[in-house]
Structure 1
Amino acid sequence: MQERIAELAIGISTLRNQGAPGVVSAAREFLKRLDLAAFRTRSRQRFQSRLNVATRRLKDRLPKGARNWGAARKALNIFLRDVLYNHYLRSRHHLDRLEEWLEVPLDRDVAAALRAESEGAALPRWKTIKHLTPDVSRRYQAIAQVVARRRGIQRVHLDLHYWRRRDGAT
C-alpha cells in the first residue's frame with residue numbers, strides 16, 4: 001500500500017522543473033521505503049524534528065542539480081497527506097494524530113491563495129518550489145495554520161480548497 005501511495009502521490013507535475021531528470025523516480029523510491037512508524041509520536045516537536053530529518057534525507061537522495069529543500073519538503077508533505085487519507089496505512093501505523101501536525105504542501109497555487117487571504121498580505125513573494133527555504137516555508141505554514149483555524153479545518157486540507165482554483169472561490 002505504501003508503494004502505491006508513493007507512486008500516486010508523486011506525479012510528473014508534482015516535481016517538474018527541479019533542475020535534473022530522475023527527480024520523480026528518486027522521490028518515489030525514497031518514499032516507498034520511508035519508515036512511517038517514525039512519525040508515530042505524541043509530540044508535535046518530535047514530529048517536526050522527524051519531518052526535518054526526512055526532508056534532509058530525501059533532498060540528499062535527489063539527483064545532482066535537483067537537491068533542493070523545497071522539492072523534498074513538498075514531496076514529503078504530499079505523501080504524508082495521502083498516507084493520512086489512506087485508512088489502511090493510517091491505522092496500521094497509528095498515524096491519526098498526524099492530521100493536526102501535517103503541513104499544507106506548498107506550491108505556486110497554494111502560495112498565491114495564502115497571499116490572497118487577509119492574513120497572508122505580508123507573506124514574501126513566491127519564487128519557486130526549487131527556491132523554497134525552511135524560513136519561508138515556516139512563514140507560509142504559520143499563515144496556513146491561522147487560515148485553517150478560521151475555516152475550522154486542519155492546514156493540511158487547505159491544499160484541497162486551493163487546488164486548481166480557477167474562479168477565485170475556495
Structure 2
Amino acid sequence: MAKILIVYWTTDGHTKRICERVRGVLEPLGHSVELASINEGADPDPSAFDKVVVGASIRYGKHDPKVVDYIHRRQAALESRPNAFFSVNVVARKPEKDRPETNPYLIKFLSRIRWKPRHLDVFAGRLDYPSLGWADRTAIRFIMWMTKGPTDPTCVVEFTDWARVDAFGRHVAGM
C-alpha cells in the first residue's frame with residue numbers, strides 16, 4: 001500500500017481535524033499516513049512519499065503565505081506523484097460556492113501558484129465565536145451578517161460535510 005503525506009495549515013484546528021479524518025479513511029485501507037503541520041514549521045519532502053495531499057484553511061479570504069511558500073519550494077516533488085489539494089473555508093457552506101470550480105477563495109489561490117493539483121476539493125469549515133478574540137469575533141460577525149450567516153456570538157457551528165471528507169479520502173486512496 002501507499003505511503004501518504006498530508007501537509008496542512010490550520011487557523012483554529014479544524015483543518016487538522018479534517019486531515020485526521022482523511023487519515024482515518026486511509027489507514028484502514030492499509031495505507032501509511034503522515035500528517036505534517038506547516039504551522040509547526042514542518043517542511044516535509046514529498047519525494048519520500050507515494051502520494052501527497054496539501055490542505056489549508058483561509059482567514060479573511062486568504063490562505064496563509066506559508067502554504068504558498070511550501071508549495072513553491074516543493075512544487076517539483078508535488079508534481080512528480082499523485083497529489084491533491086483542499087481548501088477549508090466558511091463560504092463553502094453555501095451550495096453555490098462549495099465546489100472547486102465555484103469557490104472564490106480556491107480559485108484565487110490557484111491563480112497565485114504554479115502548481116496544478118491533480119485533484120481538488122473544498123470543505124466548509126467551522127465557526128467558533130466563543131474561541132475568537134473580540135476583534136476577530138466582531139469582524140467575522142460582520143462578514144456573516146453581510147453574507148446571511150450565523151451572527152450569535154455564543155454559537156459554534158460546524159458546516160463540514162464529513163461524508164464528503166470521507167469521499168475525498170477514498171479518492172486519495174485510489175489515486
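For this structure, a couple of remarks:
- For FRET efficiency 1/(1 + (r/R0)^6) of positions 56 and 152 (r between Cβ atoms, R0 = 30 Å, to 0.05) computed as 0.35, the structure of 1, 2 it came from: 1
- With distance in nm of label points 7 Å out along Cα→Cβ at positions 24 and 40 computed over the structures 1, 2, the top value is the one for 1, the highest of the group.
- At a computed 1.7 (distance in nm of label points 7 Å out along Cα→Cβ at positions 104 and 136), which of 1, 2: 1
- Structure from which -11500 was derived, helix-only ellipticity at 222 nm (-39500 (n - 2.57) for each DSSP H run of 4 or more, over all residues; to 500), options 1, 2: 2
- Of the structures 1, 2, the one that 2.1 was derived from, the read-out being distance in nm of label points 7 Å out along Cα→Cβ at positions 48 and 120: 1
- Structures 1, 2, by FRET efficiency 1/(1 + (r/R0)^6) of positions 32 and 96 (r between Cβ atoms, R0 = 25 Å, to 0.05): label with the highest value: 1
- Value 15.4, calculated as mean count of other Cβ atoms within 10 Å over residues 72-79, assigned to which of 1, 2: 2
- Per mean count of other Cβ atoms within 10 Å over residues 8-15, the highest-valued of structures 1, 2: 2
- Distance in nm of label points 7 Å out along Cα→Cβ at positions 64 and 112 from the coordinates reads 1.3; which among 1, 2: 2
Only the coordinates and a few stated rules stand behind these numbers; no lab work does. This structure is a prediction, so every number in the text was calculated from the model and none was measured. Cβ atoms are built from the backbone, for glycine too; each structure is taken alone.
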